[in-house]
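Input: structures, listed below.
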Structure P
Amino acid sequence: MASISAVPAAAPQWFGHPRQLARLFSTELWERFGFYGLRALLVLYLTKHFIYGDKAAGGMYGAYLSLTYLTPFIGGILADRFLGSKRAVKFGALVMSVGYFILCFGGGDAVPTATFDGVRHTVAVEQVGGNEARFLTDHGTRLRIRGNDDGSVALLAPDGSTARTIAKDGFAADAERSPLYVAVMLLALSAVCIGNGFFKPNISTMVGALYAEGDRRRDAGFTIFYMGINLGSLGSQILCPFLAVAFGWWAGFGLAAVGMLIAWSLIQFDGGRLAGYGEVPATGRPDRAIPIYLASLAAIAVPWLLFSNTLAAVPAAAGTGFVGYLAALPVLGKILFATFLIGVPAILVWSWRVGSRKEFEMMLAAMILIVFNVTFWTLFEQAGSSLTLFADRNTDLSVFGLFSISAGQTQFFNAIFIVLLAPVFAAMWAALARRGMEPGIPVKFGIALVGVGVGFLFLVWGTRYAGPDFKVAIWWLAGLYLIHSMAELCISPVGLSMITKLSIARIVGMMMGVWFLSISVAEYVGGIVAQVASVDTVGGQVTNLKVSLETYAGVFQTIGLVAAGIGLVLLVGSFFLKRLMHGVD
């Protein structure tokens, strides 16, 4: 009979689980503290400190997150074959902490500029009536910059009259940035991506190693472990943006770095508590840790080059169509789309040739659900990009008139709702299962897609009640995150389990890679969607909040309707998918 516990009954326990779970739980909490702290600040940092436009910032955000889901595939392989999970986690934690610390050295803010009539002007940022305003000097006259409803730009004389109007295509906003500090920022993000590749997959591997085959506590143990993710993200998405506003960007990033160092210290100084878990594999070969560490540090150059290429990307010329769009994609985009669009059909062809009909149909179901998974995460991950910018520009961030939060802090809504609702959803699924009424995986995926669409439509509804300042109450944004959190609880917990159940045993590892590749693609496409929702700014500030509100409402309405429609298609087709899954649920 299979053992029901990997730990002797007399061994110290933590809530009925091996005591080592407490240390791994705490390690994950602090690592996610750092990761989500950066996520809360990144787009705001790019648009306010480096004064990149929305399109460049959205593209960089998507590129960064996509690589954080690609590198764990390589980090997991290196740990399995050479390093062991424990050393990989420690190395990854150190590299990530260095990346966060490097972000603290961002230099002074970029200097905003505006170019028209072939002349580039320096833009001054000043406070007028409690709000930021942008000014430039043209032919000795100080003019205030204001965007018009039609996209043109008005330059206002000191008496408030319009000195001149410049057509939309005739006014170009940019900034003078230090190439050195841009390179430093890209170096920091690249280090975080490489470090995350070593840390993320291997901390989970160590949790799994705490339980013997057949131990019924395993699922509950992972549930507790993943609670650390949400607690860590909750804390960082409140504190890191607060420090960034109160003391400067360096303080927010510095706190993320401290969190990452705490995560490293919990493994490095474990007092022998983790002895026997995640140790170096016994291969009989010489230890290759040092060459791997050095090669990994050198590999930081790869994401750096990809990020640099992303920032330098030039949009496709008008009239070139879809082919022109693909040709204009940054190198990372081309690699991701080519790998996904070629890899998925290739795996299905292989399954059809070597597997039974049942195995092929199960693999087909898995691939269909993976494609729907891309759609969900593409839209859900607007949280760190377009939704954060919406919070900054078109949301009244006052809480009951008592105090205000910052735009970066609005991301904490998702974390708090997950913490509060996860036990409720777990109990609900269990209750429905006892009655034989729990929905299957395709139905849960469909509900999640409808939910993410409804969340956006809820916020669009709220834009109708915007005040004269073209800002909506913060509770409309909180409502979106509530709906999105419920949708997330329908899809996130079942994805990895679904892959292991539907995949042909010989390639289950590859299929896990495809699953994470799908999320990586989703993160990248999410950056593209954020670019569609971009708004013209000068010096990091929207010059017409009415146009900004209408732009966001239009894009959110479109993606909300599309997501809800795709979800309904999946719900209708769930019966077909259920047949392909042959009883897997």
Structure Q
Amino acid sequence: MIKDEFKLVIEQSHERCKNLNISKEQIISSKINEETELQEKFSKNRNMILTAAPYMEQLINFVKGCNFFALLTDGEGCILNAIGDEEILAEAFAIKMVPGAYMNEESIGTNAMGVVIKTGKPVQLSGEDHYVNAYHKWTCSGAPIKDSHGNLIGVLDLTGYTGQVHPHTLGMVIAASNAIEEMLKVKTLHKLQNINNKHIKTIFNSMPVAIVTSDVEGNIKIHNNKAAQLLGNKDNHLKAKSMNGVIGEWDKINKRICNGENFSQDINIIALRNSFPCHLTANPIYNPVDDSIEIVYVFEELKKVQKQAYYTFDKIIGQDENFIKIVEYAKKIANSKSTILILGESGTGKEVFAQSIHNYSNRMDGPFLALNCGAIPKQLMELELFGYEEGAYVGAKKGGNQGKFELADGGTILLDEIGELPLDMQIKLQRVLQEGIITKIGSQRSIPVNVRVIATTNKDLKKEVELGRFRKDLFYRLNVLPLYLPPLRQRKGDIMLLIKYFMKSIGENLNKKEIKITDEYIKMMQNYNWPGNIRELENVVELIINTEAIPTGYFSQSINEDGNNDENVCLNIANVEKEHLIRVLEKNNGNVSRSANDLGIRRNTLYNKIKKYQIQI
């Protein structure tokens, strides 16, 4: 927006504000949604909230410590998400710039978000460009988020103090909004016609349904990650080579498809992990690359069937005396009705222990559901945990929707990263643990649930309680049966055992031979502190197998005769780390969340490393 055009836009906006009788002394938006209306907004915009969240985090990471906060609104100006530096965000919350508040011109006068809604163009406002005096201290950069038809569906805004105004800030916001738009387009792509294999692998791996293609003889051509999770084995590998190994009556279904029918019905799938009902849609398409006819199968697991726990105690590797005692203790408490709190650093195997406890208990035939409390935006947390009733809000699904607690009835629910649970949800979780009942959104009816809760965290919850970030009553309710998993550096006697195990299992899965590791290199590995714990060790072994070489720079530290490390770390380790990050990102098709999980680090840490090494994803 050029200078004269911008000036005219601001003048026109101020004139409209005067005609609307908006007072310059106004502080709080004149329109703020109530809880029920806000939940409707969250549900309606769930896809955009989830899509925008990592880009908002990345935006804040770029300006971290400079007192900025980012806002996401819908097309009407209703705030859907707000994150940023604690000090300035607290100031914004104090004047009700919170989820549910409207930032359109009619509600709070001239501001970047309101101008974007009016013009459909990105804009940066500072100081007295804002109409109300309370916003004169802000500099705001806003950019539109549009759907594939060019309709405005949201606004992304980055706000700081006027002293931080810089034209580059608007550029970052525009880049982030463009990225969100592109990701939303990718997520809505559902037509597979005329898409070559490379495009399919890039696009349909992000789809929430399992997709498999085969030739007319049933030979499997390609599949997405969701298909591997749904139809593969416990390690998420699809080993079936033909559709006969996936669908019991494939011959009959294939005959109907080849006769020109569009197949769509519920069937029973016989996958490697178990048998379960799915809704299958199958259609023939023309593949211009091979000049052949292929069949696209879309599998959607029926809601009533829950993901099961695959790990058992006999799959846990370790001979360290203290570690064996921990395993035996976990077995003893497996049948307890009390809540179990598993503590330990990232990568120590907390979810493996949670699944093993479930499979060792009298609930082993019941469902096992896991929810990462740090991966779900807090606005959607209640929907995920407790579900909603039919008619709870406009657009609510017919028949309502079950939450994780209702789906886990008779089994176990794993609340991973419990320390990230918002305070308001901590209150509601405390009630569930105390009374054994849930209440869906839009309902007054209490539903009893028989669910055993296992919580995990890498945080010091006692310290979080002292800091006021975690409720004391919930901490004591969760900490009935604490289980501490030691980091790998405290069980170094197990390192060689784990190396052999991963070398064998990963080699078999990748159809590659095991790589011989020298005694000198093993000594380096045993003396390394493994900040990423078992997950990092597994990734290093996979790196060795894939490259068929020892990444000497990774552990290049001079070793004293007594086995202790010197502080002379090889400078080449940065190059090794960069290459390792690239390989893990390529393995996960650029998915940062999955890559961070594989590496045993937080997503924000991985973003910082990607920025540091200028890795293209």
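Taken together, the values in this text are just the output of simple stated rules run on the coordinates, not laboratory data. Just so we're clear, the structure is a prediction, and the values are computed from it rather than from any experiment. Cβ atoms are built from the backbone, for glycine too; each structure is taken alone.
Tabulated results
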read-out	value
Which entry (P, Q) yields the derived value 64, 51, 26 for Cα extents along the principal axes in Å, for residues 242-345 alone	P
Read-out log10 I(q)/I(0) by the Debye sum over Cα atoms at q = 0.05, 0.08, 0.11 Å⁻¹, computed value -0.26, -0.70, -1.28, structure in P, Q	Q
Read-out helix-only ellipticity at 222 nm (-39500 (n - 2.57) for each DSSP H run of 4 or more, over all residues; to 500), computed value -22500, structure in P, Q	P
At a computed 2.6 (distance in nm of label points 7 Å out along Cα→Cβ at positions 290 and 546), which of P, Q	Q
Origin of the value 9, where relative contact order in percent (Cα under 8 Å, 6 or more apart) was derived from one of P, Q	Q
Computed 5.2 for distance in nm of label points 7 Å out along Cα→Cβ at positions 66 and 514 - originating structure among P, Q	Q
